[in-house]
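J.: As structure tokens, here come the structures.
Bear in mind these aren't lab numbers, they're just calculated from the coordinates by the rules spelled out. The model shown is predicted, which means the values in this text are computed figures rather than measured ones. Cβ atoms are built from the backbone, for glycine too; each structure is taken alone.
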Structure 1
């Protein structure tokens, strides 16, 4: 198994609220290659994934992690996993859907959102 729980939110996931998520480290022989955040959302399991290393071995490990994720979703009584990606000023990345299909994600949507500071002088 190459997935282990983290007690604290990983720095690379600072853009995700530290509330209601399980933080995971993806690793091989103790060397991390990514982090994930999971949250239960109704009948779905929400997934955020950040890779810090890439290559053929990482791709193979991610396939095993996807199997673990399916098993975990079934254990929690979820009907599907929703993989979400937050984008910044760089915008939409068409490679996301091709990447996601490699690991069994079939449905894809594009969402847009806007943020408004409630205290304009204190924006994050």
Structure 2
């Protein structure tokens, strides 16, 4: 029996087909899904909840031990649709707008954080 062991997170640029992979920290397995809405007060103190159809998702990802050249690559992918798959096999199509490098004990390596915003529809060109 063949066993596939995923040890890294993978980021695939949908437009170019380029692939980036790196180890991730454990917080990278915690996506958040929300729906926009509000509670409105009516006459007599009644309250009613309203929601806007559609789900919003965010997935913070921290890549560890990343080289400076790979940070440049991730920066060039901002605002482009990517497919992220983590070491647990979870996957999400999304887009990110910021790349946050953090100093590492090894001078030539960084920890890099991005926050993917869920895209439920990937538009073709």
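J.: If distance in nm of label points 7 Å out along Cα→Cβ at positions 8 and 96 computes to 1.5, which of 1, 2 did it come from?
T.: The correct label is 2.
J.: If FRET efficiency 1/(1 + (r/R0)^6) of positions 48 and 80 (r between Cβ atoms, R0 = 30 Å, to 0.05) comes out at 1.00 when worked out from the coordinates, which of 1, 2 was used?
T.: For FRET efficiency 1/(1 + (r/R0)^6) of positions 48 and 80 (r between Cβ atoms, R0 = 30 Å, to 0.05), the value 1.00 is produced by structure 1.
J.: Given a value of 3.5 for distance in nm of label points 7 Å out along Cα→Cβ at positions 56 and 72, calculated from one of 1, 2, which structure does it belong to?
T.: 2
J.: A value of 27 was derived for relative contact order in percent (Cα under 8 Å, 6 or more apart); which structure in 1, 2 was it taken from?
T.: Structure of origin is 2.
J.: Given a computed value of 0.50 for FRET efficiency 1/(1 + (r/R0)^6) of positions 24 and 40 (r between Cβ atoms, R0 = 41 Å, to 0.05), which structure among 1, 2 does it belong to?
T.: Answer for the origin of the read-out: 2.
J.: With helix-only ellipticity at 222 nm (-39500 (n - 2.57) for each DSSP H run of 4 or more, over all residues; to 500) coming out at -7500, pick the structure among 1, 2 it was computed from.
T.: 1
J.: Ranked by Kirkwood radius over Cα pairs in Å, which of 1, 2 sits at the highest value?
T.: The maximum falls on structure 2.
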